[in-house]
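Q: So, here's a batch of structures to check.
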Structure I
């Protein structure tokens, strides 16, 4: 998901009154996509054992009932050359180290989970779980051995691509301004030979293959190449909102037919078309960057400044975010198309995610309440909140052993 909008969201009023019988949490709640800044656990403001401006910290997870999250090793797309690969490897290493620092500093609150069994054991022990996902396999530096190293560091899914085409496959959002062909055009080649090698190696390791951000052609290639079920770690439904990052119904069905899971993402641009808000946010970003003495907006540097928070409050008044009920409507469509066993939940918090009613991890129970309002049973909610993801993860592990 584009990192242009790691914005400090408002403390939006969205109180939900639940009857006593409806307040029980699902067995486990798993968010498959939480971003972290490059100075995570290095700057005091990003020490997640304390109160932070981040949308996910340990206190917010504990208060909101978010039991587990995949913390994402994301790098932006640079050139496909030695310098670009070296930069991506360095940036990724910093994020692995930051996640490790969190785990070392707060072992009495959060533990690493590298298997479904560990995630459930942590839940039973009253501990949070941290899992690791890779967003943009460009950070492998075109070296297949780095996938093994990532697995050894705890990474359990590998996202093939991000914004802009890379050495594995074409993106749903190619860099057309610099000559990359549009998705589904003649020049959209899908997956490369190296991409096929990465998918095959991930299958052998027992690492989930994540097709969020991939072009339609790359998703079809991944379906053909992978011997294990696929994961879409944070995607939406194109039939509900026509955005290239959302998946069309035929691919939702195809991922489900292979046993995979699509994690519906609470990201404003994939839930509501609002060009006015998008333009206002870009203008605010430019103004805040200029006031800070910078030529360009940098999400890590500018999103948590008071000026950004104040500006976002004014934008919210004029251009309201979609709500948790809007989000659940998209989940309902995905369930109707792919089936109840093939849909899950992702926030994309601190990477642009956040909506009215689920503005940060402390409001996680509002999603459960919205699912109940929409008519989902407790058993179905348990599947959506974590059961489906754990099933796919187990099947990927099983296929690797075989």
Structure II
């Protein structure tokens, strides 16, 4: 669990520690705002694309070798990003960093799925949400302070060092190597035809997509619209971290009583309320004294909702599967990361904040419908 949590924290910090420094980074290497937002999108997309391949590698060669390979990929790319001088280097190394991040995140979840199922799996995945808290709050604070003091390059140095920790921890784990086996024919078709799996994976993916779209814009909203320094923007990460911690704690204490599906519905409704608050800020062109606290309230509510929704969606998607659940974890991750990747590519094209806020609110409304739809499991194997 320590290895898995530290891996998830490092992978997520690749975004959060980077956000406060984006404007300064762009000025230093001559990258436009669109390119910087693309660098976030590229990370999300390429974290998603190879997750099934990492899952197959973990099945064939063992969890630890696959995890270490992905971790080294992430560490080396992070170190290289500290030395970049132009936009192509930024985008290229973000691709490599993302491939490693996707690998350590999905193999960590496979390790946990090997040990737990049902409500207990949701509880353990909520521990990963708490690791996400460290990345969400701590990463943004550290990134803001580093950017305002020694410069944005040191954020990538910190990432490389932090990612080396779970790699070192993994080398001390002794797990039996799985028996190599060919994937069953029609596995993907059966999973996608399973309404429980598909709806749960999509729900978590839409929630993830909304969070990514907010993260993409937040650095520029706080810098350009609210005229805040990077370190102030970074400190707001404590609020988001507290919201995610509260959501993860709520899941651990409540999921056994309410069940994962009921908590998914709660999370989706809370995210819709948060996105609606964000939309109100731009629809009514509120003065800064009102707009800033309302925007923060919407961001915090959305974060709490995602902390409630996401671990339950991942657990509910695979817990009813009798066999093949470990590989199902990778397909669930692919769907969720993939939806977030598509949203991150669309996000930069929404240049107007009114259009952007209405889109995330619409996505949140769609997610409420997804989690409310009747369930019918198409397969249990």
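Throughout, read-outs are computed from the coordinates displayed, never taken from laboratory work. As the structure is a prediction and not an experimental result, all values here were calculated from the model. Cβ atoms are built from the backbone, for glycine too; each structure is taken alone.
Q: Starting from the value 28: which structure in I, II was relative contact order in percent (Cα under 8 Å, 6 or more apart) calculated from?
A: Derived from II, not from the others.
Q: Here P(r) over Cα pairs in 20 Å bins from 0, in percent has been calculated and equals 29, 63, 8, so which of I, II was it run on?
A: Checking each candidate, the match is I.
Q: Supply the structure label, taken from I, II, corresponding to helix-only ellipticity at 222 nm (-39500 (n - 2.57) for each DSSP H run of 4 or more, over all residues; to 500) with the calculated value -12000.
A: I
Q: Check the numbers for FRET efficiency 1/(1 + (r/R0)^6) of positions 153 and 369 (r between Cβ atoms, R0 = 41 Å, to 0.05) across I, II and tell me which is largest.
A: Once FRET efficiency 1/(1 + (r/R0)^6) of positions 153 and 369 (r between Cβ atoms, R0 = 41 Å, to 0.05) is worked out for each structure, I has the highest.
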